[in-house]
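Alright, structures below, take your time with them.
Just so it is clear, none of the values below were taken in a lab; they were calculated from the coordinates. Nothing here was measured: the structure is a model prediction, and the numbers come from that model. Cβ atoms are built from the backbone, for glycine too; each structure is taken alone.
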Structure P
Amino acid sequence: MQTIKAGIVGGAGYTAGELLRILLPHPNVEIAAVVSSSNAGAPVALVHDDLLGDTDLVFASELSGAEDVVFLCLGHGNSRAFLEKNPLPETTRVIDLSNDFRLAADRDVAGRHFVYGLPEANREEIRGATSIANPGCFATAIQLALLPLAAAGALTEAVHVSALTGSTGAGRALSDTGNFSWRNNNVSVYKAFTHQHLGEIGETLTGLQPGFGRPIHFIPYRGNFTRGIFASVYTTSDLPLAGAQKLYQEYYRDAPFTVVSEREIQLKQAVNNNKCFLHLAKHGDQLLITSAIDNLVKGASGQAVQNMNLLFGLDETTGLRLKSTLF
C-alpha cells in the first residue's frame, strides 16, 4: 500500500486540527511533521484537545525533510513568504490553504506553479499538478452552486448571494467579532460586495463560461454557530426547474462529495463531513440554489485531503467518508 509522508506547517490552527483529524486515520498517510513555531516541543493533543488519546505527535520547529506533501495552514500572506524562505524539493507536493495563490496572477512562486484546487471544476489539471491552491470556504459553497450553469453557458444575468458562516471561519486567534459573548444570539454583515473570495469565484465562472461578465452581488453574514456555511444563490433563468435539476445531476454525476437533493437542505447535514449539499427551486423567473458545506472540511481541510488523493492517484474519497451529526 502506498504511504504518503505528510507535513503540516502552521499546525496550531483550526484547519491544521481538522487536517490531523482526517489524516491520522487515513490508510495511506503517515504524519512526518506538524510545525508550529509557537508550540514546538509541546504535544499536539495539548492544543488540539479533540485528538487526546489519538496521537503522541509533538509539534516541531521545522519540517523533517522527508515529506511527500506539505500542507500550508498559515495566515493569509504568509505562505508565499514561507516558500520563498524555505524552498521545498520539486518532488514535494504543496497544498496551500491560504488565499495567497488562488488568483491566476498570483500562482507562481519559488519555481512552483499553483493549480486552483476545486475538483468539481478542475479535476484533471489537479491530478497532474505539484502545487495546489485550495479554494476559500465561501468560494467553494458559492461556486458549487453555480458551476453547472456556467458550464452550460446558462449564466446570463447578475448573481445574488447571501451566505452565513460559523465563527471558525475567522480562525483561532481571538477577535472582537469571534468571541462567544459577541457571536452568541447575534448576526452581522461583513465585507458586503467586497469579500476577497469574489475574485476566485469570478475566474472559475469565466473559465467555464468565457464572456461571463455579470456582477456577483455577495452579502456575507457572521453566524451565531461555530461550523458551516449556508448560502442562498439566485439568478434570473429561463430554465424550468426540471431542466435545471437534470443539468445539475448530470454535471455532478461523477462528483462523490456534491449531492443534489430534491428535498430542502439544512446546514447540519454538511457539518463534520466533506459534502456539499445543493437544492434547487424556481420562483417565477428566479432560479434559487441553496448550498451547505462545512467551512473547515469541504471548505478547507477536507477539500485539501481530496486534492491530495487526486495528486497521488488515490481514490478521491479515501479517508473522507465522514458522517455528519444531526443531533
Structure Q
Amino acid sequence: MKNILLSAVLAAVALALPSVVDASHLNTVILVLMAAQLGVAWNMVGGYAGQVSLGHAAFYGLGAYTSTVLLINFGVNPWLGVLAGGLVAALLSLAFGWSCFRLKGHYFAMATIAVAELVQIFFTEWEYGGAAVGLYVPMDKHGWLWMNFATKLPYYWLALGLLLLTLAANWWIERSYLGYYFRAIKDEPDAARSIGINIARYKQVALTVSAFFTALGGSLYAQKELYIDPGSVLSTALSIKMALVSILGGVGTLLGPVVGSVILTSIEEFSRILFGGSGRGTDVIIYASLIIFVAVFYPTGILGWWTSFKERRAARADASRQIAAHAATAQPTGKEAV
C-alpha cells in the first residue's frame, strides 16, 4: 500500500512539475532525469551484478554518434537512430565483456577505463564522425517525428519516459531469475558457480542490457543538445558520474540512482553557477570527494543509510515498549505493597 501511494505521489509530481517551473529550472530537471536514467542503466551491471564499470561513456557515446551519423548522412529518423545506437552499443558490449570479464576487482575497473579511452581516441580521429570538431544535429525538421523541438518541455517528457522505461526494465530484472543470478554472482560467486550458474554468461547479459539503455540515453542527449563531440559524450568523468549517481543513492536498489541524481546534479549545477568558467574541472573534484565520503561513511548509499536508520529507530521503539511492559508487570499490587 505504501509503495502504491508513493508511486501515485511521484506520478502527480512528475505531471505537475513542468507547469510550476520556468524554462531554466526545467532544463535542470531534465538533466536530473537524464542522469538518473544513466545511473539506473549502470546499476544493472554495477549494482546487481557487482561489476564496477568505469567505461560506460563508451556506450553513451556510441548511442549519440550512431543516431547522429545516421541522421546526417543517411536521413534515418532519430527514433530508428536511437534504437540503432542501443543495438550497436549492445554489440560492442560483447567485445567489452570478452576482454574485461577475464579480470576481477580493480583490474576490471581499470580495464573498462582503458577500453573507453580507446573508443574516445577512435572518435577523436574519425573524420567521418566529425573527429575532434564534433557533429551538429540538423535542425531543418521539427516535431515529435524528428525528435527536434524549439522548447524544453518535450525533452522533459522524453527524459521522463526513458527513465520510466529503464526503471521498468530494472524492476523486472530485480524480480526475475536474472536478478537472483546477478545478486548471487555479486555476493557469492563461488557458490553461484557450484550450483551451475554460468558466471561469465550472466555478467555479459547484465553488461549488454546496461549498455543498450546507456546508449539510449546518449542518443537522447544528442537530440537535446544538437551537438556532440568526443569530450562531451565519451569522457571518463561521464563514466564516473554514472557510477557515482548509483553509488551515492544506493547501489543495487531500484530508486537509489534517482536519489543520487537529484543530489549530484544539484551540486554540479550549483558549482557551475558559483565558479563559472574558472571552475573547470570542479565537477571531477566533487565526484572524487563524494566517492571517498560515501566509501568511508555510507558504503550502502543514502537509501541504505535511511533503511538502517529506520531499522535502528524501530528497534529502539520496540526496546522501549518491552521495558515499559516489563516495568508494568513488575509493579507490586496493593496487598504485596502492604
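Taking relative contact order in percent (Cα under 8 Å, 6 or more apart) as the quantity of interest, name the structure among P, Q where it is greatest.
Across P, Q, relative contact order in percent (Cα under 8 Å, 6 or more apart) peaks for Q.
Out of P, Q, which one gives -7000 for helix-only ellipticity at 222 nm (-39500 (n - 2.57) for each DSSP H run of 4 or more, over all residues; to 500) as computed from the coordinates?
Corresponding structure: P.
Comparing structures P, Q by FRET efficiency 1/(1 + (r/R0)^6) of positions 218 and 274 (r between Cβ atoms, R0 = 25 Å, to 0.05), which one has the largest value?
Top value of FRET efficiency 1/(1 + (r/R0)^6) of positions 218 and 274 (r between Cβ atoms, R0 = 25 Å, to 0.05) goes to structure P.
Thinking only about FRET efficiency 1/(1 + (r/R0)^6) of positions 138 and 194 (r between Cβ atoms, R0 = 25 Å, to 0.05), which of P, Q has the largest value?
P
Thinking of P, Q, which structure, once volume of the Cα convex hull per residue in Å³ is computed, gives back 198?
Q
Assign the value 19.4, calculated as mean count of other Cβ atoms within 10 Å over residues 98-105, to the correct structure from P, Q.
Derived from the structure labelled P.
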